[in-house]
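Q: Input: structures, listed below.
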Structure I
Amino acid sequence: MTESRLAQQIAATLRRERTTRLLTQTALAELAGISQGAVARIERGHRVPSIPLVERVFAALGLQLCVSVERLDAHLDAQLDDLAARPLADRLLDLPLDRIQQRLGDLPHLLTGGTAALLQGAPVPTDAVEIAVRWRDSTRFTDWLEAAYGQRWNERWGDYGGLRLEPEEPGEHRWRTRYGEIRAHMCDELPEAVEVRHGDRSYRVVPLAQVELTDPRTAALLTRWRARAGARQ
């Protein structure tokens, strides 16, 4: 992940406090004397805003920020514990999985990464639908991204936009679309798939063992989860 966790925490806190007060972004911007776009950028959480700006926005809500510290990566343990305590159907509500699956239509793909792990019972946090796509289907995938009003993650900006959509172009294979966020694992051939069912839906996914071999991020989360589960036994 390239975003700052601090930026995401500020974004989530601001959204919560603003919506609790039934304020729109425009209304809060007027109270703080800034633009609606500035409020929107903070709430997207893709980059850390300046401290004076954050203080100004929260002051408009009658609030101020405080600072604390915690053990490194403690948030990951909290996320893993939270997900493990929730039913799978509840965990899937955090992802726009069915909406994106329906819209992908006949584009050849498999679910992989954290999405595949989640569907196979592993309580790993993931904030985007992850798919495996063949390089030879790149043009079709690009056409789909264009139709879905996709914007590509721009690491230099710390935000979406400013880059060409095509997977062949340099940059992370990560896009924001009208249906939700999506990540692509480009490959020469799609790996063997297994089918998992949840409720009345079935999903073609990369087997968990293969995910661990090809996706270091998900593998690290799975190792962390198993270590925590083993420590409780």
Structure II
Amino acid sequence: MPHQEARRLFPRGLTQPEGGFRFGADALLLASFAAPAGGRRVLDLGTGCGPAGLGLLLARGDADTTVLGLDRDPAMVAAAAANAGLLGLADRFTARYLDVRAIRAEADIRPESFDLALANPPYRDPASGRRAPSASRDAARFETEGGLAAFADAAASALGNGASLALVHLAERLGHVFACLTARKLEVKRLMPIAPRLGAPARQVLLLATKNGRPGLRLDPALALYEGSGPDTRLSAEALGFCPFLACNAGPRNAAP
């Protein structure tokens, strides 16, 4: 598939390991949320098959931003590298096999050398919710391998002073998120709630935290993902305006493919 056609179709056509964790809208929302943030050297923590880091490159459309994607699953790393090649971004997106907990031991990943970090970490406490049948899916959903604390540690180590971490997480765990970030001198500066529809409670949050930043939080209006009802339910115009990548699944839920 020519690169331009693959970019037009993104995220459709991305390689995902058979039986592995399947990325969702949260990774695409994270890419769009982080795209306007400053910084050209980007670290994608827990990159999976690359949707957030690759989406950020496509959303920015520049020639200067580079992304290093880290993941502890070799199959995901291989998929991310393949997807970068598919999109013609292999010169600016590098996928690497590395557990985020080991980032400080990597001599070639220098402390405070990144301008921006992305993180879509496992959301759930292992004591809550139904566990996934496969080890890879379970580790992607539940904090069995360090969780948010490990991602925050990695970001705090890799980011330069004043650099930013863009993160997506569950609204119900916002207290946990703030505690983890504040303890590592990552000051939350912007927060966007994500609700399933207008007037409904937020289920997820997007946030931007600055390393050694001063207190001062911007709370954005909630982004409602869906509008309509029943068979006419579709992604909202606001959601598509914020994240055009969602257009791959924009129509009515019962629409024919």
Structure III
Amino acid sequence: MVVIRQKLVPDSLAAKITYGKINKRKYIVIHETDNLKTGADADAHARLQYSGNSRAASWNWQVDDKEAVQSFGHMWACWAAGSDKGNKEGIQVEICVNSDGNYLKAVQNAAELVAKIMKDENIPIERVVQHNYFSGKNCPSKMRAGKVSWSQFITMVKNASGNAQQQKPVTDTNKYRVLTGTYSTRQAAENVLDVLKHRFGWVAYIESDGSRWRVKTGTFTGVTAAQAGANKIKTAKLAQVANPIAA
């Protein structure tokens, strides 16, 4: 089963970028982020929503090839489907298409997530729909282009539904940071810091370690999120060593 965790947008912010807690939860609406940038994964999109999206848009879930992250509870009617009906009756799921991710695995994870939501909210497969269904927008664009066909995705959801088990979001509230191995020059550490801040959208710092330098991130909630952050750093080849540490 796909790893599921929460990074819920605070209610004070959520009230400004949704219709409020009025979602009738009749549909599950599938989107794709159309964000091909390296690092534009579920964690990055969840952080974007948590810190205040500059666009007048919001969505309940984002899912990539590693995890599904929830930003809004299902009662929140998010701004994503392009119509009042779609927004006020749909749970919005964004599939990440970042160039450094595995799109097929992200779609498989999305299918598992959708199967879980169907079970939790008693939503039938016939009401799992594309963003296009409500607004006519070409979304999810890769799926509509046949990268993975819609019928294949629905089959994945049906198969996942047969194996679906109840899974609660991770509730580890301990705080962790990620600490990299050392760099021989401060400039090398600053190059990594620049990527973490401006591409990943993270808080991060440089620390001296004798004559060498390390990079330390801001805090993650839960060791699973911190480990995912460490893996993201290593996958992007920013450090050979990156480990979660207690904050």
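Read the figures in this text as sums done on the coordinates, not as results from a lab. Predicted, not measured: the structure shown is a model, and the values here were computed from it. Cβ atoms are built from the backbone, for glycine too; each structure is taken alone.
Q: Which structure, out of I, II, III, was helix-only ellipticity at 222 nm (-39500 (n - 2.57) for each DSSP H run of 4 or more, over all residues; to 500) derived from, given a value of -10500? Show your work: numbers first, answer last.
A: Values: I: -13500; II: -8000; III: -10500.
Derived from the structure labelled III.
Q: Moving on to the next point. As an exercise: distance in nm of label points 7 Å out along Cα→Cβ at positions 43 and 195, calculated from one structure in I, II, III, equals 4.2. Which structure is it? All intermediate terms of the calculation are to be shown ahead of the outcome.
A: On the way: I: 4.2; II: 3.5; III: 1.3.
The value was obtained from structure I.
Q: Work out Kirkwood radius over Cα pairs in Å, for residues 155-210 alone for each of structures I, II, III, then name the structure with the largest result. Don't skip to the answer; put the middle values down first.
A: On the way: I: 14.1; II: 11.8; III: 15.3.
Across I, II, III, Kirkwood radius over Cα pairs in Å, for residues 155-210 alone peaks for III.
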